[in-house]
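The structures considered in this document are given below.
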Structure I
Amino acid sequence: MKLRVLALVGVLTLLGACSGETEQAEETKAPPPAPDATPSSASAGVTADEIVLGSHTDLSGSIAIWGVGSINGARMRFEEANAAGGIHGRKIRFVVEDTQYQIPRAIQAANKLINRDEIFAMVLALGTPTNNAVLTQQLRSGVPNMFPLTGARTMVEPLHPLKFTARGIYYDEIRAAVKYFIEQEGKQKPCVIYQDSDYGQEILEAVEDQLGVMDRQIAETSAHKSTESEFTAAILRLRNADCDLVLMGTVHRDTILILEAARKMGWQDVAWVGNNAAYGQVIAEQESGSGEGYQAFVHIAKMYRNDDLPEAVTKWWDRYVSLYNEEPGIPAMEGYRSADLVVIGLRNAGPALTRDKFTTAIEGISDYTDIFGYHLSFGPNKHGGVSESTLSIVKDRRWVTLAESISY
């Protein structure tokens, strides 16, 4: 899909929220929190024949590209487990509610999943504001939040017995980026361009914190609203500060517009670096070439079918295509991996399944490698499975991995 920036601002506005961080979802008052979980709720969602899992996600709204792919990947893995006899004789039933990435719908969906469907665990819930809107009620109801699709720190901090994540944290990725480009690439004047939102502030804090450790300072910053479409002044501000590294608290739409503005100004002697919130094929495929050289620190790198992929991945890829009639992207990879971790946790918890046994089993996954070659580890005091980043760069409209296992 090759897109022209100016012709597709409307479309990119929809794609721009793929990180789940910046769309302005409608606010509503959350329902009163549920009472603390009781012993009888510890095995809710478990019968002699099935285990009920749930998810609130976006299947038809502005970030459906993430919701549909991740749910497809998860269903694929759960159906594999069911076809193999289930988990200790129980089949997994996966109940998915479409929130259209709206907070009121997310609250409605969570209430239904928790109280009517009595799910055992929430899996792959999509978006920071939607997760935050329901987490208080969900956790007080004793429902684990497993591997949500957001890189916000609130998904894993503070440590909570029911919160686990299997994706990169934006804050960590940007700290790793700062350290890498200063120490390995010799950059001297780091700057930040970011959305004026909770997500953008988290990126700014990451840069400030890492530079503080390294006894350095930000050379210049530029903040913008998520709806901003004109970045000439912002680029001039950064260029006049002689920035040689720009860390980006952006998503798809504003990343594309910023890179296009820099290209039109002929500003080339600078490294533009984002995180997994601003990582997508749509950025790489810009016809103007503005995406060339853009780099991102991510937890899973984009794959292509004509790459030299391991046999297990090609079989997975082809099966996904046969099931869903489209090529899998990073959301499908995340969905499949998260579902695989859930399956392992359910199996390791044993036949007398409870939530406590399940979360303890997840904590016991200390050395896991997914079929794509990425490593994750958990522990009693480590509920974030990803601790390292992969650096990718756009070359000839494709994402190419430059370095792996990077941390700060």
Structure II
Amino acid sequence: MSEKPGEPFRVALSLSPFSLPQFEQGYTFQVEEQTASTPQELQKIYCARGATEMFTRIATKRFASPDGNADGKEDNNAILEQGLALCRIAAELGIPINPEIMCAYTYMDMGIQQAPNFEEYPEIYALQRGKPWEELNLGEICAVLKAYGQFVAESILKTGCTVRNWNLGNEANYGFAGISYGLKTAVNPKLAKMPPFLRYVLPSFAIGWFKRNVWRYDAKALAALREGILAAYEKKSMDASGVRFSTHIATVVATPRICASYFNCLKENGYALDTAGISYYPSAPAMCRDKDKLLKKTVTAIYEQCGLPVFIAEYAYPSGPMEGPFAGWNQKAGNYAQNQQGQAALYADVIAWGKTHHVAGIRYWAPDFKGWYTMSMFEFQGKKGISKEILNRHLEIIRNNTARVL
């Protein structure tokens, strides 16, 4: 089932946040008989293999840091400047783009929470009236986020790109826009005092605590950002009737019950979202050993309890041993081998099952990123990426309507 009856399944095979820097460093990508030496050429290859949209991740950091590292945690891969460059590519190629507006300084995910920083946006920063972000109350935060939402949406739409889906936040299980577990915030001072390990325990045994102390506030912040984005359409006299909003969370730290409770809490507290997003990594450690079963239960719970279709906003499965910081992501999923054949087969089966079970689409995460190790859709020989079976067979895979094993 897609987001609305008759709508096509979204296939978000896209340039990753790491693509532009790789091309600047001289990387090329070979897909069967084709070679891409520019981002446009690689995205055209993706489109020829069934991609229906692009993606960009945008943090509040606006300009690149000269040393390539803004704060010791994340480099320039999510700055506004790069996000707009990807939007211009989408406009040039005539393909919609799905912006992810993180409202974090340079990065956020389930394990890293950052508050936004608007010092590079003078008119927006002025709304803080000299107060640090952590000292703003909820009303003040929402006023700033609404202004930022309008600014960033106007900037994106000005590139000429088409946006049908906006994703707000990145794996926002534990917070959004600085109203987060473990961060200092005047919205709820007790959050800064919470022990780090409890973030993984509390949702399972005390969902009510997260509803009262985190999620209900985040819903207001998300709603304010959404309101600002829609204001940009109104200002530009653009029809926003078909524009949709989502937020995505990590499933490796959440049960189906937690996921459904999260999205319902957002809806009940004012954030009108149209799609529930999830990250699904079958080889990563999770709260359920059977990852296939976890996916099915999670999607079903969200759809039945929240009335929302699910978009798999991040997905990948390795074709071999994982290394580096992801060395622990080596768990085999069911009968799917960690080789090129198993990588392609699981992707095909997730898509086939999803098409008839309330999944609106899927994004294969960072298909061209060398630092993603064997999760990538390419094998790398120096600065040359050579496509794997999963990409060579991509059209066949996304047209498949019968899950063989899943």
- If distance in nm of label points 7 Å out along Cα→Cβ at positions 62 and 230 comes out at 2.7 when worked out from the coordinates, which of I, II was used? II
- Item | Highest-scoring label, criterion being distance in nm of label points 7 Å out along Cα→Cβ at positions 126 and 246, among I, II | II
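Out of I, II, which one gives 3.6 for distance in nm of label points 7 Å out along Cα→Cβ at positions 46 and 102 as computed from the coordinates? Write out the running numbers ahead of the final one.
Numbers: I: 3.6; II: 1.7.
Structure I accounts for this read-out.
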- Query: From I, II, which structure was Rg/Rh (Cα atoms, Kirkwood Rh) = 0.94 calculated on?
  - Reply: II
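Out of I, II, which has the highest value for percent of Cα pairs over 29 Å apart, for residues 110-269 alone? Walk me through the numbers on the way to the answer.
Working: I: 32; II: 21.
Of structures I, II, the maximum of percent of Cα pairs over 29 Å apart, for residues 110-269 alone occurs in I.
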- Note on the structure: Comparing mean count of other Cβ atoms within 10 Å over residues 222-229 across structures I, II, the largest value goes to II
- Query: Comparing mean count of other Cβ atoms within 10 Å over residues 262-269 across structures I, II, which is largest?
  - Reply: II
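Values quoted throughout were computed directly from the atomic coordinates according to the rules given, and no laboratory measurement underlies them. As the structure is a prediction and not an experimental result, all values here were calculated from the model. Cβ atoms are built from the backbone, for glycine too; each structure is taken alone.
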